[in-house]
Every structure is written in structure tokens, then in C-alpha cells.
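Got some structures for you, see below.
Please treat every number below as a calculation from the coordinates, not as lab data. Computed from a prediction, not measured in an experiment: that's the story for all the values here. Cβ atoms are built from the backbone, for glycine too; each structure is taken alone.
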Structure I
Amino acid sequence: MTSSAISQIDGLWVAMIDFYSNNKKDEAIDTLETLSKQINHQTDIYLKILNTLANFYDEVERREDYEEIYHRLMKLYQEKDLTNQEYLFGYLKARYNYAHHLQLKAQYMEAAELALETIAICKEKETSHQLALLLIIVGNAGRHFMDVEKVKGYYLQARDLFSIYGNHIMLLKIEDYLQES
């Protein structure tokens, strides 16, 4: 790895620390915007920087900027070899993030559709990366238009995956929800 690539990764980490821990959201966004203009758009780190920048935009409610970057990411991932695990995982993460974004905007049907399409990709590529979280989105969004038992089925599938992978916090959250319903 070149010193330039290392400094770009360092810049990404510094921006994430500034955004999430130091409450320097504007500085973190500026850092990633600058980095995104300086680096080769065909590199792995560029995709990571864009995805992180998109998440930052979403969290500070810069929705149009978020959506523009999401669509740019999708175009870039269409050019990538998704048999490469790093590209596949980045692609799935970006799609999950957008489904979550749609859910927060109360676009429940669109969120569920995107999550289900992404679940199909997970199955096709034989990966469980993001799968449990995607099932949660289908369940959460589906509460607005699906039968209660069908929604419960998505939560149960997610619960099983969280159990298998030892994510006890999410497991407890799902168990709590299931007991309430």
C-alpha cells in the first residue's frame, strides 16, 4: 500500500472520529469532500469515502446530497467485479444504507422493495453480509402494509441470524419487540 493510500485511509478514519466522537460534523464532511476530489475514482478507498460521506450527509439531513452520492455509488459498483468480496460487501452496505434512508423518510414500500432485492443478491452471491439488518428493514417497513405474522417472520429470520453470529444486542432488541407484539 502506498503512503498516499495510507494517508487517505487515515483521513477517512479521522473524519469518522470527528463526526461520531468529536461532534465536528462539518469538519468531517469537509475532509471527505476534499478527499473525494483528490483521489482516483477507480480505487477501493474512493468507494469507502463516498459511502461514508453519504452516511454523513444523511445524518445531517442533506438528503439531496445523500441521494446524489448513492446513485453515483450504484453506477460505480455496476462497473466492479462483485465476485471480489470487498466490492460485494461495499455494494450491499450502500444498498442497505439507502433502504434504511428510505425507511426513515417513511417510504416504506420502496425501503422494503430495495431490502428484498438486496436480500436476493445476498442469496445469489451466497453471503449473509447485511442480511439480518436487511430483514429488519423489511420487518420495520412492512409493519405499515404487511400482515403481522409476515412481519414477525422477517424478525424471526433476523433473530436467528443474530443468534448464529453472536450479535447479542440486536438479538435482545428483537426478542423485546417480539414479546411486545
Structure II
Amino acid sequence: MSLQQVIQRFAQGLSIVFHPIFIPMAMAYVILDTSPFRYPLGDYRFVVPLLLTGIFTIIYPIFMLLICRGLGLVKSVDLSERRDRIVPYIATSSFIFWAYFMMRKGSDPVIGQIDILTYHNPLFEAMYLGVFFTLVLLLLCTLFWKVSAHSASSVALVLLVYHVAPYSNESVLPW
């Protein structure tokens, strides 16, 4: 295996690990981890927001992407073409807004009040809105140009860490 192939595989591995679909989960973990007294590790107040974030930002979008692939709305699941990204961005934006609504109201419009969601954190609301508006901005830019979702999601994560750091119970930044 040549050095070029090793570098290419390493870059592909990094692209998968830091895929934009996983960034909201990392953001939720940062919020939970920086408030260990409010969200003790292993407690349902720690697990439920992670589950909610995982379902709405990973499971639903992947399921929807597979449906779009099956229906022929997208050519491939890696969304390499600009036009392939439009439908997944719209659907994922709606999932993110649904998650925001559930966190904001502590309930689901269909099944009603969810007692576990009454311990909402304004940072989660801000996170979901930030991800939603980032996706909407990506969607609008994608109509004209091919924009990197990796860089947009990475910037969102860095901004969240920068915003959370001064209010954290633990040090998140090295300075």
C-alpha cells in the first residue's frame, strides 16, 4: 500500500468520524458533560437528551436517506452531487425542528406531555436552533453552490464549546 493510499484512507476515516450527522450528538455530549451536577453521568437526565439527539439527528436522517435512495431521489448515499443534498437537508431540518419543539415544550404534538423532557436546558434549545439554522443556510447555499457540510458542522461545534466554556462547571478549553 502506497503512502498516497494510506493518506487517502486516513482522510476517509476522519471524514466518517467527524461526519456532520454525528456533530449534533457531540454537541449534546458537550452540553451534558459540562454540567455534571445537573446531568449526572448515567442518570436519565443525561441519557434521555442523548437518545433524543441521536434519534432525531442520526437515526431519522439515515432512515430518510435510505428511503430517498430507494425511491431514486438521490443518486448515492454519500450525497456527492449538489442536487442530491436538497431533499435530505429539508427532511433533516424538519427533524431538528421537531426535536427543538419537543425540548422547548417538554412534549410531543402527537403523544402529549413527556415527563422526562421537563428538565430541559436552554443550551439544548439553542443547540437545536443553531443546527436548524445551519442546515437552512446550507440548504440555501446548496441551491447555488456545493458547500461543505463538514466545515459548517465543525464551526457549529467549535462555537458551542466557545459559548459553553465560561459557564461550565469543568474546564472545556485549555486556556
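I have 1.00 for FRET efficiency 1/(1 + (r/R0)^6) of positions 36 and 76 (r between Cβ atoms, R0 = 35 Å, to 0.05), calculated from one of the structures I, II. Which structure is it? Don't skip to the answer; put the middle values down first.
Details: I: 1.00; II: 0.25.
Corresponding structure: I.
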Entry that produces -20000 once helix-only ellipticity at 222 nm (-39500 (n - 2.57) for each DSSP H run of 4 or more, over all residues; to 500) is calculated, selected from I, II: II
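One of I, II was used to compute relative contact order in percent (Cα under 8 Å, 6 or more apart), and the result was 27. Which label is that? All intermediate terms of the calculation are to be shown ahead of the outcome.
Details: I: 11; II: 27.
Label of the originating structure: II.
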At a computed 2.7 (distance in nm of label points 7 Å out along Cα→Cβ at positions 100 and 156), which of I, II: I
Structure (I, II) behind the derived value 1.6 of distance in nm of label points 7 Å out along Cα→Cβ at positions 28 and 44: II
Given 0.95 for FRET efficiency 1/(1 + (r/R0)^6) of positions 20 and 164 (r between Cβ atoms, R0 = 30 Å, to 0.05), calculated: source structure among I, II: II
